[in-house]
1. If distance in nm of label points 7 Å out along Cα→Cβ at positions 150 and 222 comes out at 0.6 when worked out from the coordinates, which of I, II was used?
2. Please compute percent of Cα pairs over 17 Å apart, for residues 230-277 alone for structures I, II and give me the label with the greatest value.
3. Who wins on FRET efficiency 1/(1 + (r/R0)^6) of positions 294 and 318 (r between Cβ atoms, R0 = 30 Å, to 0.05) among I, II, i.e. which is largest?
4. For the read-out mean count of other Cβ atoms within 10 Å over residues 134-141, a value of 23.0 was computed from one structure; give its label from I, II.
5. Could you figure out which one of I, II the value 28, 23, 21 for semi-axes √(5λ) of the Cα gyration tensor in Å was computed from?
6. Of the structures labelled I, II, which one yields 19.4 when mean count of other Cβ atoms within 10 Å over residues 70-77 is computed from its coordinates?
7. Rank structures I, II by relative contact order in percent (Cα under 8 Å, 6 or more apart) and report only the one at the top, that is, the highest.
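Read-outs throughout are calculated quantities, based only on the coordinates presented, and are distinct from any laboratory measurement. Every value quoted in this text rests on a predicted model; they were computed, and no experiment measured them. Cβ atoms are built from the backbone, for glycine too; each structure is taken alone.
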Structure I
Amino acid sequence: MKVAIIGGGGWGTALALQIRRNHRVTIWSYDQGEAALFNEKRENVYYLPGVKLPDDIVFTTEDAVVDDADIVLFVTPSKFFRSVVKRFAPRVKPRQLLVSATKGLEFPSEKRMTEILAEELPGHENIVALSGPTHAEEVSRDVPTAIVAASLNEEAARAIQEAFSTEFFRVYRNTDVIGVELCAAIKNVVAIAAGMVRGLGFGDNTMAALITRGLAEMRRLGLKKGAQEATFSGLAGAGDLIVTCTSRHSRNGRVGEALAQGKSIEEILASMKMVAEGVETVRPVLKMAGEEGVEVPISQAVYNVIYEHQHPLEVMKQLMLRPLKDETQ
């Protein structure tokens, strides 16, 4: 089959390296200079330096890349997701499988990425969310990885599972699209808090508590929005949360560490080539939680540091001194 990957960042490139084992892959980039450079160097020098690309992976800026594709895989930042989908909507065909590998929520609509696909492509039934504990730096180097393909259309999820699975990349199925996408979004917010934990010099006790309570926070909001209980203990839930909070590859974690070191969010983002989704996602998470009447103290703490300019140590103390409660609540 032919696969068009929309987004020439690290994650899109890493997915291409796995998918090419089974199918023909072309990566669309909005930046003509980047596409030409990556094709010439045979390396995504900005986002995956040191990973050599085989000749059968080609970057292009031509929108026609989707015309004869069997699968269209969107891997663009959530902030630009809708505009990119709108751009390609006139070319998308009902037979094509549409996949979102973007982990975030749109602000202020609070829409998940598959909801945006469904809105911009009304009537299209073959929509899948791809999520799980998957750092591009490892996937691109054939580190064994497991991920989830979630869809209300089980046939579409099965098709992506079979198309994308390799000896290094194992794909599971799930019908809980809401849970999978909300976990993918909220874990990035918690990962910023995890970076603050490291940046403040705290230890394993603190990190374990943060991950555990972060999972409880994800679960409370997710269940309120219609997610399924089992998803939170799966790859898209606990799995992705653990890896994003503890890994040296986490961009959101690096944001948190830098905040704890006293850097401003503007300074941090200006120094980053890649997107840390948690910075944008914390806003729709808080908006959603407020509308649903759900407490999300970790997300609130992250928001207070980024947008209210509170010191990370102060919000950590506030979290510890909140009213005492039953763990199961």
Structure II
Amino acid sequence: MSAFIEQLPKVELHLHIEGSLEPELVFALARRNGITLDYPDESALRAAYDFDDLQSFLNIYYAGMSVLQTEQDFFDMAHAYLARAHGENVRHVEIFFDPQAHTDRGVPFSVVITGLHRALEQARHDWGMSSRLILSFLRHLPEASAIDTLRQAEPFRHWLAGVGLDSAEQGNPPEKFVRAYALAREQGYRLVAHAGEEGPPQYIRDALELLRVERIDHGVAAIEDPALMDELAAARIPLTVCPLSNLKLKVVDSMADHPMAKLLQAGLCVTVNSDDPAYFGGYMNANFLALQQGLGMTDRELLQLALNGVEASWLSPEEKTLLMRDIRGHGEKFGVYTGTG
């Protein structure tokens, strides 16, 4: 891997913390909690990470969560990801968690969020890593469940920055969650939603118009709608794109087919993220490397993607200025410059 990518300061805006559960930690937590898994060892579990589509991934993804039982489990999971991210020069993270996947199996909301929050605070203390926590609704469940989850979150509102929408996109359009998003907006949450991963470009429009989100997670289907691309570029609506995820889930047939370069060249605020890295074979550096090798993206383009990540983040204007300065300084060190924009 190039020193340029390894040393590049980064932010990650699309990371499902449950998707960072490496097989080794799955088995360690299973042993701790007396849980018997359907796989004999870590290698057998990893071998099962061969997916046909989003739903085939989700089936094993939710099964893997069964090992998460205690506050310490959630802390250990998040801390392992944050340590890995810190090692790849990720300076700021905005991470999703799926409370319904835990409360529906009897794990209290308070247990989940307290463990995650403690890990985020530890990363801030140890490494100066800033973070935001995003409560994500599971779109395959009824809207009433999302609204109930929002109610359970009320005592922890000060730990939460926003709400999102993930899980199976097909058959679960944004319009299904209009009331839940209206309630979240009234409570002061920032709003994002997965759209245009396996769903059509219209889901991106609906997420913007019906749910009134400020950022689209994935959004690669925008490449199919030139008018939508123009609108996203003009409004600087960020897309939190996950290249290796798109490849692993067969959204694209090969990295050479990925639309990232075309979206960037069209002026969209596209960013690089790892989504569920334990399942998709790569954290942030691997995703940047995949773009470099599979699409031939230049260091200048990769630098712009890193700057886009800061622009799209929920850092304060002052924090953004400092981090962008570091990224540009990194570019200058390697003879790459993007201008002052």
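1. I
2. Top value of percent of Cα pairs over 17 Å apart, for residues 230-277 alone goes to structure I.
3. That would be structure I.
4. Derived from the structure labelled II.
5. II
6. II
7. II
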